[in-house]
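Participant: Below are structures written as structure tokens.
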Structure I
Amino acid sequence: MSEPRNPWVTLSSRQVYANPWIVVREDQILNAKGKPGIYGVVSYRNRAVGVVPVDDEGHTYLVGQWRYCHGRYEWEIPEGGCPEGESSLQTAHRELREETGLLATRIEPLRLGLELSNSISTEVCDLYLARGLSQGPADPEDCEELRVWRLPLSEAVAMAKDGRIQDSPSVIALLLAESKGLCAP
């Protein structure tokens, strides 16, 4: 099958907002039907990285924090942004240590290049599985007030399935971990 052609035409593009984490762009376009319109795009400066830590007893660790955008407390896997000059694997190790204090001897990819909201943003996420865990001190960022919860991986997967976990990288990563047969029967 041949690659479909791009039916969208960009007439002009302008940056309307930027901060250290995102850039918002507004494009004047001709849409797929040839009609004029605008399209807003949010570009992320960092790649998102999430990691599912699983210990030798089949437990995982979730991080709880208040999420300003949604106005609620949420549980999720350890996650963060991968800055320029750092590999997403290095970010996975760093975020795991910073948010939970956990050190991993093995981190393997679960899913790389996941597009989180491809209709309005360029945000891409890499998901990892961490094994061979040992506990050290956590070192969260100054703006983070985190709680760490150790629970059976099967319970975290149930939370992803029934909606108690809403964060999409967490839901996807936990389901991928389950598909690897890591949940105890």
Structure II
Amino acid sequence: MARRILILQGHPDPAGGHLDHALADACREGAEQAGRPVEVLNIAQRDFPLLQNQAEFLDETVPPAILEAQEAIEAADHLLLIYPLWLGDMPAVVKGFLEQVFRPSFVADGDMNRLRHTRLQGRSVRIVVTMGMPALAYRWFYRAHSLKSLERNVFRFCGFGPVRHTLIGQNGGDATTRQRWLEHLRELGRQAK
């Protein structure tokens, strides 16, 4: 059976037209070419409130847009999260979405006291981060701090594995380099990696 892919498009502009949208489309195309079931969820187009306190985080009443996302994550074998680096981290809408989705009631049946959870085990994830600076600068000078935190404190903590990443610097580069990145994402979609 083909691995089911869920693409979480995290660019905060709901209108589209950015490199991140093209990368998500390329991954979807590759998955479809390989006969893989694939779904794209545009985070900026979902209607959900930000969590403002611990009581809201622990509340098992989940907004419909988040419940749909949780169901899509549960049905997926592989996740691809794409977002641009903003102020050294993911955009606020992505952070707010992840806080809503990975509540204790979803991740750990309400018990967040364990060091690692297994409910979502068996699912792999790739995080694609685009940025204006060279990717090497983010990786070596800034030590990819926000990416490492996301990998460890969200995905691995929730049981995902393997957790991989791709860093795309200088907004994808020139037209030739961008085409190579798009083909790379198509290939990742074909392989569900």
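Participant: Given a computed value of 0.5 for distance in nm of label points 7 Å out along Cα→Cβ at positions 58 and 154, which structure among I, II does it belong to?
Facilitator: Checking each candidate, the match is I.
Participant: Could you tell me which structure in I, II was used to calculate distance in nm of label points 7 Å out along Cα→Cβ at positions 82 and 130 as 1.5?
Facilitator: I
Participant: To continue, here is another question. Given structures I, II, which gives the highest value for Rg/Rh (Cα atoms, Kirkwood Rh)?
Facilitator: I
Participant: Comparing relative contact order in percent (Cα under 8 Å, 6 or more apart) across I, II, which is largest?
Facilitator: Ranking I, II on relative contact order in percent (Cα under 8 Å, 6 or more apart), first place is II.
Participant: With FRET efficiency 1/(1 + (r/R0)^6) of positions 26 and 122 (r between Cβ atoms, R0 = 25 Å, to 0.05) computed per structure, which member of I, II shows the largest figure?
Facilitator: Looking at the calculated values, the largest one is I.
Participant: Also, quick follow-up: Given 1.00 as the derived value for FRET efficiency 1/(1 + (r/R0)^6) of positions 90 and 162 (r between Cβ atoms, R0 = 41 Å, to 0.05), which of the supplied structures I, II does it correspond to?
Facilitator: II
Participant: A further question follows. If we compute mean count of other Cβ atoms within 10 Å over residues 10-17 for structures I, II, which one ends up with the highest value?
Facilitator: II
Participant: As an exercise: distance in nm of label points 7 Å out along Cα→Cβ at positions 2 and 18, calculated from one structure in I, II, equals 2.9. Which structure is it?
Facilitator: The read-out comes from structure II.
Participant: Something else: Name the one structure among I, II that helix-only ellipticity at 222 nm (-39500 (n - 2.57) for each DSSP H run of 4 or more, over all residues; to 500) of -10500 was derived from.
Facilitator: That value comes from structure II.
Every number in this text was worked out from the coordinates using simple rules, so none of it is lab data. Being a predicted model, the structure only gives us computed values, none of them experimental. Cβ atoms are built from the backbone, for glycine too; each structure is taken alone.
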